[in-house]
Structure 1
Amino acid sequence: MKNQVQTIAFDADDTLWVNEVYFQDAEKKFCMLLEDFMPLHSVSQELFKTEMKNLHLYGYGIKGFMLCMIETANSVSEGNASMQLIEKIIHIGQELLQKPIELLPGVVNTLEQLKGRYRLIVATKGDLLDQERKLKNSGLSDYFHPIEIMSDKKVADYKKLLKHIDCPPESFLMLGNSIKSDILPVLELGGFAAHIPYHVTWTHEQHEHNLKHQNFLELKDISSILDYL
């Protein structure tokens, strides 16, 4: 891999900075708002079902999450959710949109070590405006060119990305916290992929099976990639 890789792509949320813990905190607040209608764990299950039902419509991101919370509140309450309750849900989403950017340990040092030696890009998915805001506030934008905010991260999406950046799969390395989104599609295309585990993962992104592949690395943290390059 050391002599083959020319382009290194980084996922953003929970790879470069903290994200999922904020979503989980928002979900807990949302479930507590509806505890008079349904037990907390049941509200959480209903919200996830709504998110999966609407994923093809809203994509990934906070705004879609807000809409799903509102729809779930209406369903769980059987249409009896008050406007005051809806306003509280919107406030939860707005708080989520304004969370500070907390870089994960080792990120800046790793990027400093790699810049100039490799082409560094961001390959993340989510809401365009929100991800652009987070990148701007992170102070990391100057390390990356280009910054690709993808609607999804499946094989076809990575094919499109590789064509856009004019990079053959065998020269491409993807780093991220999601086996499902950051690792498996890249390996299928013949690229290299390194998994950086994060202590919480959204249910939709979880992958239970042990992965073994000649182009796959399991890292303990982002800095560990330096040992392989």
Structure 2
Amino acid sequence: MSDVHRSPADSPFRHASEERDLAPQFVLPMVVRIEKAAPPARTDALETAARAVLVMLSDARSTGDGEWAEAVRDWQDARIRKGVRRARGAEWRRAGALPGITVTGKAAEVGVCPPVPLDGWPKDLARLQVSGTDLDDPEAPDAAEPGVPVLWLNPELDMSAGKAMAQAGHGAQLAWWDLPEPERTAWREAGFPLAVRTAAPGRWRELTGSGLPLVRDAGFTEIAPGSCTVVADHPALR
């Protein structure tokens, strides 16, 4: 779950910010495929998760009168909770049969279903494991290409891969909300290129004071409430 470092007047929510905790709460279910023999690299999984959130938000079924639009609006009216679970084999195939989208990265695969009530996960997702989503990068990722939006992770936080995937998704979502429509269209038509990288400590301090979209975690899992986790650095927002 996250909060937005913005004034209520700029909020995408229909309710005032102080009412968001009183609204019915929903969660965006996310499933990462982790096969024992060939788990994805951590950065690939994080980047794929962020792109999957953007694909879900921009899907015609999530907007206007689309079949998922009401669920997406209700979810965004409250807190933008995301839940990441892992699956392999038959579990992954069952999850893929549910309504939603699947995005593939270099090797990572992430599925996203329309938002559901906190206690209303479909049974084929509710039985999936939350813990154990621990992934590594075989080697340090290259520097992000010039001009590509970067989701910068807080270097002072130790997050599991699942937690970091949710936070990267939050950062991508905040950038999407802040972009003017022409820039949204251009990003979508380009296939949502982005990078997820851990900021250097000095750079992180600059980023958190830059006015770029900033994710603050509610502290339900792993890290302290109010922790800043991600800064979304999209060139169009500078």
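Just so you know, all these numbers are worked out from the coordinates, no wet-lab data involved. These numbers were taken from a predicted model, which means no experiment stands behind them. Cβ atoms are built from the backbone, for glycine too; each structure is taken alone.
What to note about this one:
- Value 7, 32, 33, 18, 8, 2, 0, calculated as P(r) over Cα pairs in 10 Å bins from 0, in percent, assigned to which of 1, 2: 1
- Test item: Kirkwood radius over Cα pairs in Å, for residues 110-173 alone calculated as 14.6, pick one of 1, 2: 2
- Distance in nm of label points 7 Å out along Cα→Cβ at positions 38 and 182 - highest-scoring structure of 1, 2: 2
- For 1.2 (distance in nm of label points 7 Å out along Cα→Cβ at positions 62 and 94, calculated) the corresponding structure among 1, 2: 1
- helix-only ellipticity at 222 nm (-39500 (n - 2.57) for each DSSP H run of 4 or more, over all residues; to 500) from the coordinates reads -13500; which among 1, 2: 1
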